[in-house]
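Heads up, there are several structures right after this.
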Structure I
Amino acid sequence: MDKKQFFDKVSYMRKLQKEYFKTRSSSILRQCKQVEKEIDDEIERANKIVAEQQQPKLF
């Protein structure tokens with residue numbers, strides 16, 4: 001996921017979250033949870049890349 005896709009996904013997630021708190025709809029909640037998981041997975045993936053880049057190669 002590139003920076004633009006990440007930004008768009010986070011924006012969409014916030015929109016869903018706001019909609020959920022207005023309506024308390026179970027279908028919106030399911031969508032929120034799915035998008036939140038995608039965001040969490042992307043953050044984890046990016047953190048792994050950063051950690052690998054910071055560790056020196058031994059061989």
Structure II
Amino acid sequence: MAELFALAGGQQWRKYTGGESPRVMGEDRLFYAAARLTLSEEELARVYAKMRDIGADLG
């Protein structure tokens with residue numbers, strides 16, 4: 001789940017799902033996860049290409 005939501009690891013995921021006051025999931029992370037679950041690999045590649053076109057350094 002941490003990978004799906006682009007979190008550093010399981011420990012970060014638990015901060016959103018457990019404890020007395022779990023963190024609120026930001027709209028950006030939820031959108032990212034929904035896109036990964038919905039879009040094909042080709043569609044995701046187009047999105048990443050557009051991100052690079054507008055200046056993102058995705059590594």
Structure III
Amino acid sequence: MTMKKRGITQYALIKKYGISPAQITRLKRNESVSTHTIEVFCKILDCGVEDVMEYIQDET
């Protein structure tokens with residue numbers, strides 16, 4: 001949603017900003033990514049961490 005608001009496509013993330021397709025896939029699948037990757041996305045999208053990810057506690 002944040003990408004859409006900013007008018008940035010996955011293609012632009014890959015070609016213009018050098019984000020690997022694997023990192024985008026990991027985010028889409030809710031898999032683990034480094035804090036550095038989150039920081040890079042926030043800089044590109046000019047947004048806060050809460051716009052890129054959400055913490056959901058395990059039901060343990």
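None of the figures in this text is laboratory data; all of them are computed from the coordinates on show. Computed from a prediction, not measured in an experiment: that's the story for all the values here. Cβ atoms are built from the backbone, for glycine too; each structure is taken alone.
When distance in nm of label points 7 Å out along Cα→Cβ at positions 14 and 38 is calculated, the result is 1.7; to which of the structures I, II, III does this value belong? Only one of I, II, III returns 1.7 for distance in nm of label points 7 Å out along Cα→Cβ at positions 14 and 38, namely I.
Can you rank I, II, III by distance in nm of label points 7 Å out along Cα→Cβ at positions 6 and 30 and just name the one with the largest value?
On the way: I: 3.0; II: 1.6; III: 2.2.
Structure I comes out on top.
Which structure, out of I, II, III, was helix-only ellipticity at 222 nm (-39500 (n - 2.57) for each DSSP H run of 4 or more, over all residues; to 500) calculated from, if the result is -14000? The correct label is III.
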